[in-house]
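What follows draws every value from the coordinates through simple rules; no lab data is involved. Values in this document were obtained by computation on a predicted structure and should not be read as measured data. Cβ atoms are built from the backbone, for glycine too; each structure is taken alone.
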Structure P
Amino acid sequence: MAHTLFTSVASGDMKNLQRREELRGLASLSDIAFMNQSHSNTVAQVSDASKVVDADALVTTSRGLGIAVIAADCLPILLSSPQAVAAVHAGRVGVGNGIIDRTVALMQSLGAREVTAIVGPAICADCYEVSPQMYQEFVAENPEAATSAEKHALDLKRSARVQLEKLGVVTRDVGICTLENHDYFSFRRDHTPERLAGVIAL
């Protein structure tokens, strides 16, 4: 069974060695691999924590290796199977550009079956208001993210869940909005570099 953790102790700058050490301790892991996230749809397979890779999703089949996603309103998604695990950074751009599909495809190519997902703390549909133009453009390609034209807020959690379930991934949402819940960091609310971390390991 995979080991998962969501915590609000991680700095946005995960090059900070002290913060990395704190996270390893909280997760009870000796090694955690990190990524340089840029709202891309790049998925990388890692087998160790020797370097920080440029990607927005990590996949591993290495037992005992943690992989981390950093977020502060975007969706941190942890995917699990007996054969492989993944950590995904899914913001508006990633959800719209296929980061979820690409991650599940890589897991399946590595033999993953019976994949499940946990959607961690992230901004909810009541709070993620965007411009009317951005709203119309996004929901034209991702109708499941729609709320109303008057509200022009995007439901990224629903969009991610629909994508995952179409791929046969059983999905659970922890049901926490980062903007509403002050126990979690929110870039929209706080405008600070602080982030939450999601970690998963086989």
Structure Q
Amino acid sequence: MAKPRKRLPADERRKQILKCAVEVFARSNYRAAKMADIAAAAGVSEALIYRFFPSKKAIFLEILEHISGRILVFWQQEVDKEEDAITAIRNMGTTYYDRMSSHPDELRVQFQAISEVGDPDIAARLRQDHTDYRKFIAKVIEKGVRQGTVRSDVDVRTVAFVFNGTGILMNMMKLLAFDREFSRKRAAALMDYLLEPLKPPG
């Protein structure tokens, strides 16, 4: 006899479905995964999932939004506890490395999304996420300019693109299992290498 499914509050059930969906997408891919797969992983019926989400794409988009939102939250935590902008940016990079290392399924889902940019909704979600990343980075660099820890002639928008691209590079190195060559120590050294030219002379 099947064990009765534990009744969870709606908010917890929604989170559970999203968590299981990340696992399903990560071991397969967005196109191949089915709502039935997500339902099976969550231990619920497809009908119950449709009570929370109108479609598989709605689940995928919410996962992407959640991932990007969490990145901005822990970046803000680094900025809040470190007054010096240069050090804060360095810490943002190393904590990003730590997070992607400890959340490999989310990392795979993010990269899967890139292959789905033919879908305008997914493309719009990714564009918004990376716009938010660049704006956040730019804000910290501008803080450094005001502090005098970043050169006043720095092209802030270009630097923000560079650091956003560095995050993508870290993702790729992790996905391709360059763990020995691209360790946390290497990630920190990369951040130092990129930050050094931003500092005022002397």
(request) Could you figure out which one of P, Q the value 1.7 for distance in nm of label points 7 Å out along Cα→Cβ at positions 29 and 125 was computed from? (result) Q
(message) With P(r) over Cα pairs in 10 Å bins from 0, in percent coming out at 8, 31, 30, 19, 9, 3, 0, 0, pick the structure among P, Q it was computed from.
(response) Q
(message) To test your reading of the models, identify which of P, Q gives -7000 for helix-only ellipticity at 222 nm (-39500 (n - 2.57) for each DSSP H run of 4 or more, over all residues; to 500) when calculated.
(response) P
(request) Assuming 22 is relative contact order in percent (Cα under 8 Å, 6 or more apart) as calculated from a single structure, say which of P, Q it is. (result) Q
